[in-house]
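These notes open a run of structures that come right after.
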Structure I
Amino acid sequence: MSNAPDVRLTAWVHGRVQGVGFRWWTRSRALELGLTGFAANKPDGRVQVVAQGPREDCERLLALLESGDTPGGVDKVIADWSDVREQLTGFHER
């Protein structure tokens, strides 16, 4: 286990990702990886995924989001990495 500080991944997922179970699927994968955060529908059709935890596990979630194995259809994922700003508990759909 690494002593590296946790990171925050903010991923903007573009494509047909609303109304297809995408947030539920993302929540399930994040919980399997032990991450905290949320997946939220945005008015422009994107889904914002915020995940916090060890960088390696956040990278695994990002790879899953980009895999083409998600519900609906992901056209692209824009990822932003930062330090953890606030502690989040659980992983929720918003």
Structure II
Amino acid sequence: MDAARVRLTAWVRGRVQGVGFRWWTRSRALELGLTGWARNTADGRVEVVAQGSREACASLLELLRGGDTPGRVDGVVERWSEPKGTPEGFRER
């Protein structure tokens, strides 16, 4: 895995749909200089995919778990991998 750039996929569970969670995540990701997206899943979670430096992705993960998010986060499962493609910006899907 390239130490300079990584891909973080995080699945966030709790009351995270319909409360501005994806917008909040997008704002934090853009502040950290990350690219990717956040989308609702059919089972009520939000999937967050972010690419950038390991440090910035780790900061986003910490924010997702930090308790100062819209709604309520009950847990976050993460997966780290190599970056894929070159997404532009950070979108809500």
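Coordinate-derived values only; no laboratory data. Predicted model, so just to flag it, every value in this text is computed and none were measured. Cβ atoms are built from the backbone, for glycine too; each structure is taken alone.
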Which entry (I, II) yields the derived value 34, 23, 21 for Cα extents along the principal axes in Å: II
Work out which structure the value 0.8 belongs to, where distance in nm of label points 7 Å out along Cα→Cβ at positions 49 and 81 was derived from one of I, II. II
The value 2.8 for distance in nm of label points 7 Å out along Cα→Cβ at positions 41 and 57 was derived from one model only; which of I, II is it? I
